[in-house]
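The data blocks that follow each hold one structure.
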Structure P
Amino acid sequence: MNWLAICGSLRRQSTNLAVLHAAARLAPPGIAVRVYSLAALPLFNPDLEAEMPAVVREWRAAVAAADGLLISSPEYAHGVSGVLKNALDWLVSGPEFVGKPVALLNASTRAEHAPAQLVEILRTMSGIVVESASLDLPLLGTQRDADAIVVDPSMTTLLQAALQNFAATIAAVV
């Protein structure tokens, strides 16, 4: 099984990115997690869809090849990050995302507006948000990297349970 992990932040030291790297290390056996950077994607422009840039074709192919998506993104000004929304906009007109299982891993228990907006966006795009695999982690302000998350038993327990639920849900759908 192959999962694609995407972060809505471009910060090198992003806690959301650290969560995804930790999830990749804690994934159940037999599951490969590829952490994918959205940094190279151009701003969405429907005029470019006829002759789609190579980086966009690669993004869409990566989503199509994944059995599921792990998304971790900050909340900016009570909303979904522009980086993540832009990446999702590039998927709207294609079939790559339709029916794709998604787990939302939130690095802050205080974010409430963006996760709800993201769920609405993903469901509108015909994605399957797996609630039992989605998780809010109390990492806001901790500056933890993936190593610190993986060695923290409270974080490891939560992440492993969510990832097991995600794997079981995908296996039941496939």
Structure Q
Amino acid sequence: MEAKPCVASLTVKNSHVLPPDTNSHGTLFGGRLMAHIDDVAAIAARRHARKPVVTASTDSVDFLAPVREGDTICLEAFVTWTHKTSMEVFIKAVTEDLDTGERKVCTTAFVTMVAIGPDNRPVTVPPVYPESEEEKFLHEEAPKRAELRKQRRSNSKEMARTFGTGFPWNENTRHEK
């Protein structure tokens, strides 16, 4: 497979923040922002792989600045690194006050997407290569992030085994009304 530049997967999404998108504080619901992140990451990954994709993981999402009703939110995403079947996608979200023009980065995130074939099994993706200094920075640090994800996934599997599917309360800890 021929390698592709990071910029080939660049995806930009702008949305106007309307009242149904906001909480009682007049700011964008965190879950709504996370849905935007997943959507733009999937588009970038599919552009890179030219195959359907699924979300494998989302690294921590830190809300750095509020996104207020009436603002716009602009998300930029691109594939920064690939493994055999997976792609790391970097997402930056910027909020803009349309009255003042003030812009702030409101979050950054990394999402791992996996390309799948017609049988819904993972398929190989093309390598990616960085060109800009920012892309090189993200690309060089990606193996460290991938190792952290691997450790976190292992911990998550252990938690799932430990807690299982049952209700965790026993007779001594059940909360009665």
Taking 3.5 as the value of distance in nm of label points 7 Å out along Cα→Cβ at positions 23 and 79 derived from one of the structures shown (P, Q), identify that structure.
Q
Kindly point out which one of P, Q the value -12500 was derived from, the read-out being helix-only ellipticity at 222 nm (-39500 (n - 2.57) for each DSSP H run of 4 or more, over all residues; to 500).
P
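Can you rank P, Q by relative contact order in percent (Cα under 8 Å, 6 or more apart) and just name the one with the largest value?
P
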Given a computed value of 33, 11, 7 for semi-axes √(5λ) of the Cα gyration tensor in Å, for residues 71-126 alone, which structure among P, Q does it belong to?
Q
Work out the source of 10, 41, 37, 11, 1 here, i.e. which of P, Q gives that when P(r) over Cα pairs in 10 Å bins from 0, in percent is computed.
P
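Values quoted throughout were computed directly from the atomic coordinates according to the rules given, and no laboratory measurement underlies them. For clarity, every value in this text was computed on a predicted model and none was experimentally measured. Cβ atoms are built from the backbone, for glycine too; each structure is taken alone.
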